[in-house]
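Pasting the structures in now, so scroll down.
Throughout, read-outs are computed from the coordinates displayed, never taken from laboratory work. Note that the structure is a prediction, hence the values are computed from the model and not measured. Cβ atoms are built from the backbone, for glycine too; each structure is taken alone.
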Structure I
Amino acid sequence: MKVLYYHYVRPAPADMPHFRYLHLEDFRAQLDFLGENYGFVERADFLTAVRDGTDMPQSVPQSVVLTFDDGFRDHVDYVLPELERRGLWGMFFIPTGMYESGELLAPHRAHHLLGAHGGADMLAALQERITPDMLANEHRKEFSENTYAGQDNDSATAEFKRILNYFLEPDARKTALDSLMVDYCDEAALFEALYMKPVEIRLLADKGMVVGSHSVSHPVFSTLSPKEQEREIIDSFDFLEEASGGLGLRTFCYPYGHSHTYDSDSVRLLGESGCRLAFTAEHRDVTADDMTDAPLELPRHDCNTFAHGRASYGPRRPGEDKGEDKMASEDAGAGGVS
């Protein structure tokens, strides 16, 4: 079974020449490609097998499940209508912290700062706001070697995201991002345009989509204490249970998703929360053994690794300058993670 993940799916955005996203027309072309070459897993077959612990039907092993991360308006405005038109379903993993804070989550702030102003300018602006003592992190060497290695981003963009997402302590990160957003972005306008509303979470569920958790604040779980991880899991599920009218099946997607971004406590706490499935960003097919032996560490494919999935930049027209699709394994422009 091939599980694909997506983030931003939209027409070309205005005033963001460096922004990475999957153009809506490319998304449609990719759905055509996937349908013709693999087919899609039926929702009823998937849910029955997960809930009852039975084997998937014979048609499933090469078929596709679609997943969408981060709770963007894109998924209500563009993805949902396209899925409904084709009789398809998807899994939507939604973080919940922005509904309480009224601010963009940290990785989404970074995406929009980079999208509007580019990596070189934003890295310089960030470096003006931090000092070396703010960069202490016990995992720093590991994160330096294992993050953003598969991207086709410029080095400044990768370093900007690495500092914010992995090296800075939460308070220092928030202070730096608060300052950058005041100086470079209209956050209130972005917030209104970026996220689906809580009532639209219920709409997804009512339309037959599977709603799952993507934590509260989209942190790197491996940098949190077990108690902090537990709160990220429990609080997000509590919010989504109410917003959706009842999840029925609890599912989860790890923020960032690679093996160095969560730990054994993460897996244990998810199991204790009643979560039945959780997805990583390991790029391979889900096997029957995975479903049986590691249902809380299931792999997913970045949509960038399939035809028509290459990220667009700014105003690039769909299908333009496609070349060889590149794997953007840690970029949230089209598939990828943050």
Structure II
Amino acid sequence: MSTFKQQQLEIIKNLGDVLSFSYDIQRVNRLAKTKPKILVQNAEKFYAWQIEEIAQTFLAGKQKIMFVAGPSSAGKTTSSINIARAIKKLGGTARVVSMDDFFVDKVKTPLLPDGSYDFENVNAIDLPYFKKFLKDVLAGEVANQPFYDFILGKRTMITPIKVEKDEKIIIEGLHALNPLFMKGLPRQSFFKVYVSVASNFTDGDSVVIDAREIRFMRRLLRDYYKRGTSVLSTVELWRKVCQGEAKFILPYRAEADYILNTTHLYEPLLYDKYLRPVLMENQQIKEIKAILESFKHTGAMEAKFVPKNSLIREFLPNDL
């Protein structure tokens, strides 16, 4: 039996039937009260061991490029960095490239019916430039890696890079699994990962917090505390994000070689503690009202139990 499988069995033994596709929120609440450190540690281990399995599989294979895709607030960027670190620990090398740097200039970005920019649209990516980059990487030639300045809304810098023969490259972004970007290139060159919040939370037979709602909570927290964005602005943007996901991202989940579940079973309890007070002044918004209803089922937990290197720290206030 592999080490990874042994570790999985250890988690299942520690958490019992809490660990499933849907987490029983009341049992999570009880564990948070009696064994909060163990609850967090095992949730972190489960995520970390998925990262390790992906790194081991990718490093052992012949693929040169890993594509890491997924919807907003699933944890793509942090997970890609963690995979690269895991590969390094295993004796390999890998660099992370963001597809966001391949955006077309803002003036060329597709527009939504209301006239706002549609960054969820696959055509927001400079397809010819990106495919040229991939071809150069696969051919072992110098590839021009761009940098996109989101303040200026345009590409401001290009850095020539040379990916060494034994070096792996991880490309993360919303559209990383879209076949458009791989058309005409050898399929055996790519390893595909879909990052997702894949678990719901249930109370009895009812789903009280679904996976998309967890991502929405993450986005609300991050936008409010780290980007200074109002709750109303995030809600309005989220509606557009969900429309874009349904059209351009979710249809390609089946393309993945591995689905990375970033759900941390303790996270709704953190959001009850740190997000609920932020939302109270916006109870009239239907999406916010739904979240506040969900919090009726959760306990609360302090961030002091969450490791500083946890993926969940990406969404929490910096001073916790």
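A few comments on the model shown:
- Highest-scoring entry among I, II, by mean count of other Cβ atoms within 10 Å over residues 264-271, is II.
- Which entry (I, II) yields the derived value 5.0 for distance in nm of label points 7 Å out along Cα→Cβ at positions 64 and 288: II
- Structure from which 3.4 was derived, distance in nm of label points 7 Å out along Cα→Cβ at positions 224 and 312, options I, II: I
- For FRET efficiency 1/(1 + (r/R0)^6) of positions 40 and 160 (r between Cβ atoms, R0 = 35 Å, to 0.05) computed as 0.20, the structure of I, II it came from: II
- Top of I, II by distance in nm of label points 7 Å out along Cα→Cβ at positions 48 and 232, largest first: II
- Identity of the structure behind 56, 47, 37 (criterion: Cα extents along the principal axes in Å, calculated), options I, II: I
- Comparison of I, II - label where relative contact order in percent (Cα under 8 Å, 6 or more apart) is highest: I
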